[in-house]
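Multiple structures are listed underneath, in structure tokens.
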Structure P
Amino acid sequence: MHFDPDLLDKLRGARHIAVFTGAGVSAESGIPTFRDAQTGLWANFRAEDLATPEAFRRDPATVWKWYEWRRDLMRNLQPNAAHLAIAALERLVPRVTMITQNVDGLHHRAGSTDVIELHGNIWNNFCFQCRKPAVLTTPTSDIPPRCAHCDGMLRPGVVWFGESLTAPAWHRAADLSEHADVFFCIGTSSLVEPAASLPRYAQSCGRVVIQINPEATMHDGFARHVLRGKAGDIVPQLLCAAWPGNGEGA
């Protein structure tokens, strides 16, 4: 793939790169997106009807079982070429910060060291009542498991529809969008707010916004560079082009 020389110069000159990723990056590892139809026992359910506080209050066992099913789907999946190339940026640029909408933890597993998980992490749990984090160390017959502090019900450590993002994560993501030299927007449909506003904010602050996605999104209109294709193909090629001999995939 041929890349604009201006894009390569911007990357090589960057002191701080922010990388914002969405479900498209994880989909390349085999993780279904929320827009995909449910399968198997969950074929008659909509994800939007299960991932809510109201659904958990109404039927906590069903919601917990659905998240256990999702965890089983993800358990043996591995970071893909995009995850690995993004992590490799840390060897090429003085500072790289990940901002992700994904909850699977694959950026951590790929080696990224500074990751803001806007929507939480599916492998974590906390109490629905007292909000204390919980680590499940022994098997239990309770569905959902109970909190050791208050005996409340445990829930997955993700942000559900209708819930606000945690303030520290959101404020840090907004600050990075304002100050990073280059802002990548990779594999996101740009439909879920407020996260979808980050690339617009970065552009309004004069940052160089680079979009990588197989399909057009609302960000095409203001991104400085739009690269059409899969992240697992484009990101390694881009690193090789910007840093010959040092980029992933060389």
Structure Q
Amino acid sequence: MYKVLMIEDDAMIGDMVSMYLGEEGFQVIRKENGAEGVVAVRQFAPDIILLDLMLPDMDGLELCRHVRQTSGVPIMIVSMKSKVVERVKALGAGADDYMCKPFSMHEMSARVHALIRRSNTYQKVVDTKRAPSAVLIENKLEVSEELLTVDKSIELNLHTRSMLVRGHVVETTYSEFEIMKCFINNPGRVFSREDLLQTVRGFDSYVTDRAIDVHIANLRKKIENNPKEPQRIRTVWGVGYKYV
């Protein structure tokens, strides 16, 4: 049984979502403010978080950033704010999806299923196949059963879906992880924004060229010594990005 944590102060919406997802076999708990939500993330260990942006005690984006510092759990924003800039801010804060109120319960349920399914995909692949990926000798790409790396300073653990940067674990969203996996699998190859859109489509239900730029900016902050002068994720003007 998958566990859903809903951080939402609107009792009516909370009750409807809890009832609907409960009938579909999810275990759902709701917290009415951010402080209780933070505690629940640790104690309840949810498989997905449904997060309202306007909470009585803190900004939802602040809470999203806080959770993302220590957890890779899928986060879906559920908010009255419908402007594109709000969606972009949410992606920048580490959210994986965004739904505007009012919304279809059927669509919400489908997105919850999709995010959880995709978050577990690579875990299942590793557990069942336990096979190493292809090796690109000329680019010094090294792949073990679990680790994907080019030069040891940045490693992707496919088993835990975590990224190590110079020996330290750095949390990523699912979309960020997929983009990094794509880069490390193909060092030197130039990817257009459309290529990267196809890589993350399904993780982000609302995904645009601008969203890709946000993901790249976030990754640079996490892996580059100086994000303003990136040495690893390079911009190829007029085309897209490549990993050096």
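The numbers here are math on the coordinates, done by the rules we state, and not lab data. Since we're looking at a predicted model, the values are computed, not measured. Cβ atoms are built from the backbone, for glycine too; each structure is taken alone.
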>> Out of P, Q, which has the highest value for distance in nm of label points 7 Å out along Cα→Cβ at positions 27 and 227?
In response: Q
> Thinking only about distance in nm of label points 7 Å out along Cα→Cβ at positions 59 and 147, which of P, Q has the largest value?
Replying inline: Q
>> Quick check: 23.2 is what I get for mean count of other Cβ atoms within 10 Å over residues 83-90, calculated from one of P, Q. Which structure matches?
In response: P
> relative contact order in percent (Cα under 8 Å, 6 or more apart) was computed and gave 14; which structure, P, Q, did it come from?
Replying inline: Q
> Of structures P, Q, which gives -9500 when helix-only ellipticity at 222 nm (-39500 (n - 2.57) for each DSSP H run of 4 or more, over all residues; to 500) is computed from the coordinates?
Replying inline: P
